[in-house]
Structure 1
Amino acid sequence: MSFSLTGFVRSARSAAADARPVAAVKTLMSQVFADPKAIARAAGSFIGPDECLYEDDGVSIYSVRFAPHELVPPHNHRIHAFLGVYEGTEVNLLYKQ
């Protein structure tokens, strides 16, 4: 399977416009990130450690790279956020208020 950013954007926009957008985007992410090597091959074309690859009123797609053991301060996206990790691991620390 190959990964196309254009195809992913098209599918993400369609999923976000679905009658059940959270379920549709979750399904899309599960399908796309089932082949992380395909995404990694395409990722060479993504420039920089933190880049907006696509954004409109319904969908934002970012490529973000972190150094090993890098920590990101606690934050709230205030919207549904779907994270796809295609290389390495992501560790989430959850805090109670």
Structure 2
Amino acid sequence: MYKSILRPLFFKLSPEKAHHAAVDLFKFGLSFPGGNKLISTIYDFQDPSLEREVFGLKFKNPVGLAAGFDKDGKYFESMAHLGFGFIEIGTVTPLPQVGNPQ
């Protein structure tokens, strides 16, 4: 389904629009009953040997989602079902700022 339908559609969009479309589609899939549980069962692998403590903060694993993926903090709850050890949102500023040209 991805290679034959979604990928060709996403590649017709600008990178920014494709990013938002893909994440919105993922979030939509999670909205169905059992969607969160299904994704967590597949992707949220947990093992005590992966746990880390850095500067007093405890992480369930060392793999995180970097800032820039979720610039506005709209998707962090959905992304948590993918098993990341941490999720960074932002950049967060006290006042709106002009971004880079698209």
Structure 3
Amino acid sequence: NIDIFTLFAISQSIEIEMGRSKKSINGCYADRIIDIDLIMAGDLIVDTPELTIPHPAFHTRDFVLTPLCEIAPDMVHPIFGKTIRRLKEELDRMQSVE
């Protein structure tokens, strides 16, 4: 098992090696060829200035939930207490209303 902060440091190194720049003045990133987000780590909850696990917005992103639901539909969000399948269903309902 690898420590989540070590994994985060490795992912940041990979992004930098592939051309990621630091955040701009307004806090946004420039376009880049790779973006590595740590979405979840089992039931681990981390909330530091550098890292938030689970990712605070992944439950609102279909491009994250769809593949995650295919490989781990019964994984439970450690804060919401809902399965990935349920989060995907809720997002689908919300998007169909829009």
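Quick notes on this one:
- Which entry (1, 2, 3) yields the derived value 16.0, 46 for Rg and Dmax of the Cα atoms in Å: 2
- At a computed 17 (relative contact order in percent (Cα under 8 Å, 6 or more apart)), which of 1, 2, 3: 3
- Comparison of 1, 2, 3 by distance in nm of label points 7 Å out along Cα→Cβ at positions 73 and 89 - largest value held by: 1
FYI, it's all coordinate maths here, none of it is from the lab. Not measured: the values here are computed from a predicted model. Cβ atoms are built from the backbone, for glycine too; each structure is taken alone.
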